[in-house]
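As structure tokens, here come the structures.
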Structure I
Amino acid sequence: MTVLYLGLGSNLGDRAAHLWEAVRRLADLDGCRVDRVSRLFETAPVGPTAQSWYVNAVVAAAATIGPHDLLRAAKSIEGAMGRVPSERWGPRIIDIDLLLFGEETIADDELIVPHPELWNRRFVLDPLADVVAPGPLADRVRGRLAKLGDAQEARLYP
């Protein structure tokens, strides 16, 4: 099984409920086992559109399916939950991003892993720090968080 991390976010409707529903659906996928879920973090939106704050989480999982199949399953979950294609970085009921898939580096028309903005976004790094196992990846996450400092606002969701 390959260890992987998925980022979740929502800023429409009952944001926390949408995240928990996405976790449930990910856990129901054949070939994917959800191991840990981070605490929920509320973060300011990224992008030019005025919109509500996001609630974000990271799921630590293990999979026997490949990264492209996992991505397609995640996009299917998004659609089934009511996500409608919209502007880049616009409001959304649910967003599921494949952040890391084992040690793999992938860059093709369908998928880029590690996620291209992973190391620049506190809304991913804070919850990732919650679920990553001790070791070099955890050290890198914490080091990057220290460099970001308070540049991006994130707080625990109540």
Structure II
Amino acid sequence: MKVRVIDDYLPTPIFEDFVQLIESQSFQWEYHSTSVYSDDKYPQLSHTFFDIQSFGPESIHYTKIHNVLNEIDDLEALARIKVNGTFKGQSVKEKPFHLDVESCPHLNSLILHLNTNDGYTAIKDENGKKHRIKSKANRAILFPNRYYHSGTNCTDKDLRLVLNIVYA
């Protein structure tokens, strides 16, 4: 698998229902003073739906993501599902590059942009080539979990929202 970018990834009703959930008053966000490493100084909000290290679902909203998961053709098993909300800043700043599940390089990653903004996702492929993919609502990025990637904040929305799914 190489880096693939797919616009309009989810059918519109499924995408809109999921974004409505994320933006609802009942959705519980967890604040973190860092986003990737303990000293990176990139605060963010997150909500974990599923983490294999916890042996299953972690969210009361877990069943509401099933429609999203049903759209992933090659999904056989889950490692992690998480939504990140990165705060607006004065300028767009790239976070540190990282792997989501370091112990499992054979997995796949899917990042789905949940809103359009001036931020982006950056991915380094196996040749070290950096791909910069602008944040556009319902744009999916699929790539091997062994590729280092990074997100950014944005300057034109209160939050840059992404869904991150690591799977086999």
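A short reminder: the numbers here are calculations on the coordinates, not readings from a lab. Model, not experiment: these values are computed from the prediction. Cβ atoms are built from the backbone, for glycine too; each structure is taken alone.
Determine which structure produced the value 3.2 for distance in nm of label points 7 Å out along Cα→Cβ at positions 63 and 111, calculated from the coordinates; the candidates are I, II. Walk me through the intermediate numbers first.
Values: I: 0.5; II: 3.2.
Structure II accounts for this read-out.
For structures I, II, calculate distance in nm of label points 7 Å out along Cα→Cβ at positions 39 and 127 and state which one comes out highest.
II
For the read-out log10 I(q)/I(0) by the Debye sum over Cα atoms at q = 0.15, 0.20 Å⁻¹, a value of -0.80, -1.61 was computed from one structure; give its label from I, II.
Corresponding structure: II.
Thinking of I, II, which structure, once helix-only ellipticity at 222 nm (-39500 (n - 2.57) for each DSSP H run of 4 or more, over all residues; to 500) is computed, gives back -2500?
Working: I: -10000; II: -2500.
The read-out comes from structure II.
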